[in-house]
1. To which of 1, 2 does the computed value 67, 56, 37 (Cα extents along the principal axes in Å) belong?
2. One of 1, 2 was used to calculate helix-only ellipticity at 222 nm (-39500 (n - 2.57) for each DSSP H run of 4 or more, over all residues; to 500), giving -6500; which?
3. Ranked by mean count of other Cβ atoms within 10 Å over residues 54-61, which of 1, 2 sits at the highest value?
4. Which structure, out of 1, 2, was distance in nm of label points 7 Å out along Cα→Cβ at positions 158 and 310 calculated from, if the result is 2.7?
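Derivation of every value follows stated rules applied to the coordinates shown; laboratory data play no part. Here the structure is a predicted model, which is why all the values come from computation and not from measurement. Cβ atoms are built from the backbone, for glycine too; each structure is taken alone.
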Structure 1
Amino acid sequence: MRRVLIGAGVVAVLVGTAACSGGAATGGGSGSRTLTLAPLVPAQPWDLKDAGLGNNTQYYQPVYDSLLRLDTEAEPKANLATEWSYDSTNTVLTLKLRDGVKFTDGTTLDAAAVKANLEHNKTGSQEAAGQLKGIKSVATEGTDTVRITLAAPDPSFVANLGSVAGMIASPKAIEAGTLKSTPVGSGPYTLDKSATTGGSVYTFVRNKDYWNIKAFPFDKIVLKPLNDPTAVLNALRSGQVDGALITTPKNVAAAKSGGLNILKYAPGDVAGVYIWDRGGKISPPLGKLKVRQAINYAFDRTELIKSVYQGDGQATAQVFNPTSTAYDTALNEKYPYDPAKAKALLAEAGYPKGFKVDIPDLSAIFPEAQAAMVQQLADVGITAKLVTVPPGEVINQLLAGKFAMSYMSLASFHSWDTVQIQIGKDTTWNIFKNQDPTVTKLINTAQHSTGAEQDTAFKELDTHLVDQAWNAPWAVVENSYAYSKKVKVVPQAFTPVPGIYNFTPAN
């Protein structure tokens with residue numbers, strides 16, 4: 001879902017219309033400019049220790065500034081931190097902070113504020129907090145220098161400071177415990193609570209004291225969470241929103257015919273069936289290797305690319321994306337479509353008549369994908385019992401271990417990011433904390449090595465995960481983002497949706 005990070009999301013329905021004329025990027029009698037977007041997911045708590053990645057980032061970007069800023073190729077650039085460097089061990093990172101920045105409550109953004117944030121945010125259990133778990137200690141030197149000591153080298157740590165993990169909230173608000181309901185940051189906008197209804201519409205107005213105001217040309221940003229594919233299309237075509245992710249490929253043509261532009265890009269996400277309960281804790285069959293292998297043989301990945309993704313994507317059997325150092329094209333041949341072999345493996349595992357497994361019903365978001373999953377599992381004797389879950393609870397119930405498997409699209413950036421997101425024992429999307437000695441050894445080798453040795457460790461890890469059928473991936477997805485002719489937007493590497501700073505008025 002990660003970048004969810006996550007491709008799957010849970011939301012409330014669209015309520016009302018945009019604050020300016022039709023949600024237009026140039027609406028309003030005073031000449032003000034409003035950007036209205038429809039995120040796939042509802043806002044999570046504003047406390048950054050509880051923050052998710054991926055589709056969630058659009059909520060945090062208006063109010064919170066980050067230590068670094070990722071460019072369109074996901075390379076870190078100066079932002080709140082103007083300089084940074086590691087020591088010879090790659091475990092001590094020194095940051096030099098920008099002078100004169102204040103939070104919207106008047107508190108100064110200094111080294112002490114950064115220290116307070118990092119120490120607080122790492123205590124959470126969501127995706128952003130997971131990227132900070134490696135922090136051993138944080139020290140300050142004067143008011144403008146921060147030294148972060150890591151327990152071990154983290155190849156992705158600097159880049160992660162350019163996203164939600166590197167965002168900074170007011171330490172005064174952290175101490176007061178008020179962030180869950182009211183965000184206080186130093187970002188380009190502030191939350192207008194009078195024009196905000198939780199779960200339906202979030203309105204942000206310009207922070208006139210922001211240090212880099214020219215980088216954000218819109219006077220107001222409105223976010224309206226929406227996940228029903230038909231409602232998303234209608235909102236786009238009627239001008240209620242200026243941009244939204246199209247989760248149903250068949251709607252791309254309808255969006256184009258409605259006068260919308262389509263931005264196609266590969267976010268790095270890998271979609272398919274994720275087997276959360278590999279140890280068989282709540283679904284004993286999934287604890288058996290032959291059952292997990294049978295699930296992999298059950299899926300016709302080539303056909304799924306055509307029918308589910310309308311040809312937009314690349315068939316895969318691995319959770320690492322093709323740009324990562326772990327990826328090995330040959331592994332995609334490991335599980336050719338073979339229902340007969342799948343049935344034979346199930347019989348060998350002690351399930352000649354198959355078995356039943358509860359799966360959350362995500363048909364409202366991914367109708368084609370879920371229908372294909374249910375059908376192809378049924379073809380080999382596995383019955384997917386669809387369980388209705390309140391929209392706002394799907395992700396929470398998954399992360400709480402309520403389901404043994406499900407359809408999902410998870411972020412996959414650089415090799416180490418994928419390890420941090422879903423493979424390491426204590427990572428967010430290793431829900432049942434599965435691990436084995438080989439995985440542990442290879443993760444440790446990759447983390448403490450560089451160059452060819454590190455690449456080899458990542459490739460061996462990828463091979464092991466595919467051999468052990470940890471999951472049943474289908475596709476490296478290609479996203480389609482629809483946007484109105486009133487705005488311009490550029491894609492950014494390793495993000496499921498463009499950041500708010502990727503949008504500009506068309507005129």
Structure 2
Amino acid sequence: MSTPDKKAIAQRAIGLATQGMTKIFGSFTALDDVSIDIPAGQFHVLLGENGAGKSTLVKCIMGFYQPDRGKLLVDGQEVSVRNPREARALGIGMVYQHFTLVPSLTAAENLVISRADAPSVINWRKEKADLDAFMARMPFQVPLDAPVASLSAGEKQKLEILKLLYLDQRFLILDEPTSVLTPDEADEILGLLRGMTERGELTVLMISHKFREVMAFADAVTVLRRGAHTGGGLVKDLNPTLMARMMIGDTKIRERAARVAHDHAAAVLDLAGIFADDDHGLPAVDGVSLKVRSGEIVGIAGVSGNGQAALVEVLGGQRPMRDGRIFIHDKPFEPVRRDFDRFKVFGLPEEPLKNATVPRMSVAENMAFRAFDKAPMARFGWWLSPSPIRAKAAELIERYKVKTVSTDSPIETLSGGNVQRAVLARELSGDVDVLIVANPCFGLDFASVAEIRSQIMDQRNRGAAVLLVSEDLDEILELADRVAVMSEGKISYVAPVGETDRTTIGHHMAGH
């Protein structure tokens with residue numbers, strides 16, 4: 001590959017616009033007359049809650065969907081994009097939430113096989129020389145000879161972006177690109193991409209929900225709500241409060257209670273040297289020891305895949321311990337139904353529809369799981385009484401603002417936020433000594449996030465010991481009293497939230 005001159009580089013970025021883009025599925029309008037204009041060389045962010053239409057819009061741009069009405073313009077010219085191959089031919093590429101690399105191949109091999117013109121017999125001497133020349137022009141590097149499986153999450157994300165640049169994509173769509181990265185990795189990658197847009201080498205459209213990244217790196221935003229364009233503008237003229245209002249409209253957001261002091265509180269939950277293996281028999285949790293006091297939230301931070309999910313499964317009785325002990329109030333605890341009741345341990349696991357409910361059973365039945373064998377829901381320990389089950393569910397539905405057609409509706413028919421609320425209602429309706437929650441707000445709307453975080457804080461203020469496992473560092477910094485970092489199955493760092501910072505936490509998340 002020859003090295004382009006500076007003038008050619010300055011003209012590489014392309015602009016893109018949609019005019020009246022509309023996409024209808026049956027009776028549902030997923031995208032309603034959306035027009036956006038992204039000039040060449042701009043770093044543009046697409047904001048909106050789940051279901052706002054962001055994914056539908058970018059899928060129309062990429063050719064996965066054909067719009068029912070509207071136009072797509074590239075550099076001012078109307079174009080028709082029938083599939084992703086045609087989008088790539090126009091210089092439009094997308095980095096998806098999940099990696100699309102082949103783990104067993106090297107970074108170099110992944111780059112070469114991504115080309116439409118990749119030869120059946122590859123001249124690796126020539127390809128390596130071309131790749132070296134290509135990498136010399138790039139603002140970030142990855143080891144080309146290393147198998148992708150050996151790369152860190154940050155290096156894989158860089159490689160996904162490098163792959164698009166190698167394919168000469170000059171308009172990059174990034175779907176939540178920092179969700180698997182440490183704060184340092186996220187800032188590094190977004191900063192380098194911002195530099196490329198400023199030099200006119202690229203245009204970036206990023207889907208994100210992180211206002212901190214928007215304010216630090218974006219030039220402009222477009223906000224969607226319920227499929228419609230509800231606002232936007234230059235970032236310098238906006239702030240997080242204004243952007244949030246554009247996203248949620250007139251929805252009322254619950255204010256969280258102030259943090260109550262619990263001085264000299266005793267430890268309630270004590271994890272003592274816990275070891276557990278993953279599904280392949282390899283170490284996943286490696287000697288985790290951690291204490292959580294009454295009236296305290298301890299947040300476990302870490303990049304996905306460092307043992308946090310396995311630890312939550314151990315505490316919930318879904319994964320066996322290889323070694324270690326769990327104590328509550330200094331007494332041995334086994335993660336079985338008897339001890340959950342005895343020690344007042346409750347929880348909200350990740351993906352509650354999958355991990356904490358029976359989807360086809362009713363809302364009322366799912367809400368009764370913790371008490372179905374106790375009076376008044378049962379007599380003689382086995383004879384179930386439907387009326388008390390429905391009555392209790394109706395009370396909890398009203399108290400926790402669960403939106404459902406009726407108590408008899410299958411819980412799988414509820415939205416994600418309302419499934420979370422229903423499970424929380426079940427878990428928090430009694431006295432709670434220990435609360436274990438994992439990524440409780442992932443993918444939820446603002447109102448549900450505010451409600452769930454408020455419920456967690458309420459339990460902490462009442463004296464519960466709360467273990468919060470979250471891949472959202474902002475959530476941990478907002479809620480936790482102490483933060484513990486989990487890396488490669490171990491707790492590598494513990495500090496009060498007021499005595500640490502994002503950079504320090506990020507370094508430990510990266511294993512430094």
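1. Here the read-out was taken from 1.
2. Values: 1: -6500; 2: -9500.
That value comes from structure 1.
3. 1
4. Numbers: 1: 4.0; 2: 2.7.
Answer by label: 2.
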